[in-house]
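Visitor: Got some structures for you, see below.
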Structure 1
Amino acid sequence: MLCEGMGVGVYMYLLSLSIGIIVILIALSIAYTINKRKAESAKMIEIAGYIRQGANAYLFRQIITILCVTPVLFLLLWKFLGWEAGFTSIIGVFTSLLSALLGMSICVRANLHTADVANGSLYKPFKMAVNGGSVMGLLITGFSLAVLSILFLVFDQKPQTLIGFGFGASLAALFAQIGGGIYTKSADVGADIVGKVEANIPEDDPRNPAVIADLVGDNVGDCAGRGADLFQTFSDDIITGTIVAALLIPKYGPKILFFPILLQIVGVLSSAIGIWATRDWKKNLSPTIIFNIGLLVSTVFCTIGSFVLVKSLFDNKPIWLAIWVSIMLGVITTLVASFSTRYYAGMDGRPVMNLAKACKRGPAINIIRGLASGLQSPIPSLLMIVGAILVAFKFSGGLLFAIVCVNIGTDLLISFIMASDAFGPIVDNAAGIAEMSKAPEQVVTCLSKLDSVGNTMKAITKSYAMSSGTVTSFVLFATFFSLININSIRIDYPHDLAFLFVGITLPFLIASLTIGSVAKTAELMVDEVRRQFLSIVGIMDGRGKPNYARCVDIATKNALKEMILPGLISIGVPILVGLVFGPTALGALLIGSVACASMLGPFFNNTGTAWDNAKKRIEDVGGLKGSSEHAAAVIGDTVGDPLKDVAGPSLLIFMKLIGMTALLIAPLIR
């Protein structure tokens, strides 16, 4: 056996700290190779500079906004829950923001170089974009492993003291995702409505004043926002898994305490191998195939690595077999979510083909068909999640830790998934930079093909994150029930049933607020773009220069303002219910919120992505830019933008944040 006592825990956490540092160094070495390259196109360098300035300005103001909140948070947590909760929550906020900020800064640089190396061949821009995405994927897991290992050592391996870290990471993710999402989608909607629909100019035309804000938004929303999201998923699952493991020490010994973080190490190393396989792309394979190969490689190494780990830590064959099967069920859940999304939202799936055909009959039919297939799309993934949990629980003889293993199993591919996700905004920005710099047609076409692949990869990441987040939420409220010693809620008791329904309403409220925020900010963006088209002399023939900074400022100010209320609701409602109405009411609220969000979130993600890919299919496959059916597709895409990039991702973070909030206040209401 690997461990014989709690003293070995020091060596275990030193091991995880070492792995975390190594992963960070690998990411930084890849970043160095990207940074040292000199771009050749002066026009591309100029446009990329605008994007970098806008992204840095937004993130600086976002960090300042969060800094205004964190001291108050620290003092409140210190007063009511002790200095440990306050301290670790601040560490969680800053680690999440730091990993997302560093990863995004490299993605912004990779945007330029991806466009600069494109010459009509997919090979060089694909490899550059994968390199940029891999930095983000490795940084978020490397920082989480390193910082959590240090905190476990500092706090004498007591997992309850790290709930504050998970809470802080979830809070930072909510602000990053909502703020970044509102930013990117308000700019995107404004640019599309006035530029593509009204003025009939290309998507990334340099005459459009909102186009730089749109490209900036891809970085602050899809890169920084998603990075913070998956950072908190990865971190929360280590913390909650270790809390549950601590309850089982009397039965299985102290070695079980280290299992969650060791299993995550297996996943990180396996994902790193999969990323390496993807970067080593052979020219005769399509990008989609090579991503599938990378995913397969990661899965194989996860399977082997987790088997070796479980066999080494546990003596009892029925137990280690049940745990390993549970881990594999988590991995399979991830794969089912991935392939389900490819069908419902991918370019070559039947639903997207049907949407492209529906656009011949106008935007209304396109939207109706999109809603119909979108409402169906969450069902396969959710049935797989429920099935995995039930099978793991039954096969293990009713062991809660088996559900924890399903949960961590869904995380094992997280570095690879994040790298694939960051690939999307990198090639999207690269295509925009190429079009704005008036690059040759073969360059723009090459990058547009990669953009279509990237769009599907982003959708897969959202689906994966939602599946993983749903299982995480199961573990969160199971952990909450264990900490407050409640075994069940009574649905025949009006008190519990009432809060179950209150919980169901919360995802609708969060979605309404975030979608409404996009609409309000997009209205201002539309007005500004129209104003510039009318007032700037020569803007349409290229003699006048648009005021890009004004659109960036509109998106920045309103995104930061609008992200506050959803965050306060996500934290305030569970605290109020728990303190005023008691732990059973809060437990019912959690179950209702998760049940609703786990269906509503994928519906938003898949529906919006399907409309987006239907538009791309008409543009790239049909070659019908500027036609009436293209206009119908653009309208569907515009409706779907706030669904897939704001409401859906926000609901994912919301259901984990309320769970971490419940764990945080458990000592007060127990």
Structure 2
Amino acid sequence: MKKIQNYVIIGLFLLILISSHAQTLDKKALVKMNPPLRSLLRRNKQLLARLASNPDKNVALISKNGEIFIKGFLVTDLSEKELLSLGVKAHKCSGDIYTAEIPYRDIPRLAQNTRIKKIEISLKCEPELDMSVPNTKDGVNFLGIDAENVWLLTTGSDALVGVVDSGVDWTHEDFFYEPVSGGNTRIVRYWDQNIVPLAGEHSPTAYGFNYGVEWDNTDIDGGTCRSADTDGHGTHVAGTAAGNGWASDGDPPPPKYTGVAPSANLIAVGTSYYDDDIVDGVNYAFKVADELGKPAVINLSLGHNFGPHDGTYTSEQALDSLTGPGKIIVKSAGNNTGKAIHAEDIVPPSGSSITTFDVPSASIDTIWIDIWVDAGDSYEVFVKTPGASTAGPQAPGGANSWLFPGEGNIYLENYNSTPHPEGDQEIFIEISNVGVGTISPGSWSLTLERLDSGGDGAFDAWIAVPSAGIVQFTSNNTETETISTPGTARQVITVGAYTTKVSWEASNGSTYGASYDLGDITPFSSRGPSRDTPSDPGYLKPELTAPGAMIASALSQDYFPPASQIADDSRHYLSGGTSMAAPHVTGTIALLLSMEPSLTPEAIKTILCETARTDTLTPPTPPDNTWGYGKLDAYSAANQFTPARRWELYE
């Protein structure tokens, strides 16, 4: 392979420019950071300020009063008070994991602190929505999980449903007690993380969080809440999990589009979608639940594709640490099937593997490829542009940048001591247009040449940026192991999507349809397992599936979907994605927690998986990487508790 060395502009970036003075970090300090943060350290102050002001940035970089901060995670045995003395605002999740806001200028000093094990900048998740172009068809409404029969046992009034998402339309009648004329909301708390308190407003400081604005049910009933769900995603998700359908003015009359747990109270968090804020939102919801003395299940219909996909990513460990009896988290599997975001191969000793990927347009400004290899193996890394310019070789243990005008600014990071519980190693590739004008469209390739062969020779690569399906692998690609982060967290229940509706009547009187197969897995639903290698088999993800196309649920008054998606009553709309599947499971778990509030994540998984339905479309011998154990059956799951409940009547 041709090795072009004269384009190297940055060596092992031990020289870091911060506030116009140089600070050096040894490799021991550098490996405490995640690759996106290390990449940021290469940028000068002007580039950082420009990135911080970009609303579409992938990393949690912010500017306040002329100073730049990162938001993310710290892993340390220092206390919150000790961290504050170091200039860090932190909130403990559990154990040694904190969410934190860190002055950018202090990162080198903190990285050299021997009591700090990790510093990670948060990455942005996306709502896991996947819509097909509607076609005109005939059809009927179909829920598919037999929730109606469960309502003879419980409607969820003794449990809380938390939704960490784009927010919720707190004026929507589906979230009021019925009948609507009572005027009382079922939303007991609402935290909008994205706005600054005005006079008379407050952040949820009682729970340890000093940003955003919090309202309680009294504020909401009084009309003082000023949060708006302009994206509509959170309102739809909340309606599926716990809407009561009373907003409908269609035929039949309300309740028509009813959620799974229509009497559950809600905790809503309007999030920034960055990892740390998501974890804070879950932590907050569980703290509120503790205060109210009720069990809670939290829905996360969001994700990204960065990380090892094996449950060891810091946000996944943080979420796992927050779960327990009566504290359950549900996550959508992701919508990555058919988008070629994952590639894998086994490289023989002293051999090499070439993986190609396609960049469709010169308008793309950043590409991230995250590669994980087995402990004991090491590789030289090369990247070739469509114009045959080659970045590399990058040897193990270092990082360099190559600048190819008109083709790409290529940063290769090949650390062989990334902190991972099993000693696995991370290779990070960033291709950007910074300083080069554009990223060249066309066929690119990355090559791994195996040096040391103490491991199993396997590698897994994910295209983490841009959004799935834009840049695609064109060789070594596979549809397995595409569950989005944090969906491979071990204590989180991960949900795939199948189709329960292919046509519907819209408010304009027309009938529309989606080109899916009724009852079958949706074509977008991500497949498992977790990261899987010959020496380290993955574990089951998703655990099961639920309806994810096309689901009618609450329509936010501040969101305006196409007319074809607005349901016949004009107060609900139809959408598809694993985002829509997860809240079916969330609502079902709320029903179960109402009957048995101390259920653990393991117990819930066992119940849902053992009672999942199978048919001619699901695997004959479950589980598998597509369906998990099959299709959610809410009634069969709830029926596990009826004998005990009936016995209690005679005590």
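Visitor: Given a computed value of 21 for relative contact order in percent (Cα under 8 Å, 6 or more apart), which structure among 1, 2 does it belong to?
Guide: 1
Visitor: Using mean count of other Cβ atoms within 10 Å over residues 520-527 for the comparison, can you identify which of 1, 2 gives the largest number?
Guide: By mean count of other Cβ atoms within 10 Å over residues 520-527, the leading structure of 1, 2 is 2.
Visitor: Quick check on the output: -5000 is helix-only ellipticity at 222 nm (-39500 (n - 2.57) for each DSSP H run of 4 or more, over all residues; to 500), derived from one of 1, 2. Which one produced it?
Guide: 2
Visitor: With FRET efficiency 1/(1 + (r/R0)^6) of positions 504 and 632 (r between Cβ atoms, R0 = 25 Å, to 0.05) derived from the coordinates and found to be 0.15, which of 1, 2 does the value describe?
Guide: Going through each structure in turn, the value belongs to 1.
No value in this document is a laboratory result; all are computed from the given coordinates. Because the structure is predicted, anything quoted here is derived from the model rather than measured. Cβ atoms are built from the backbone, for glycine too; each structure is taken alone.
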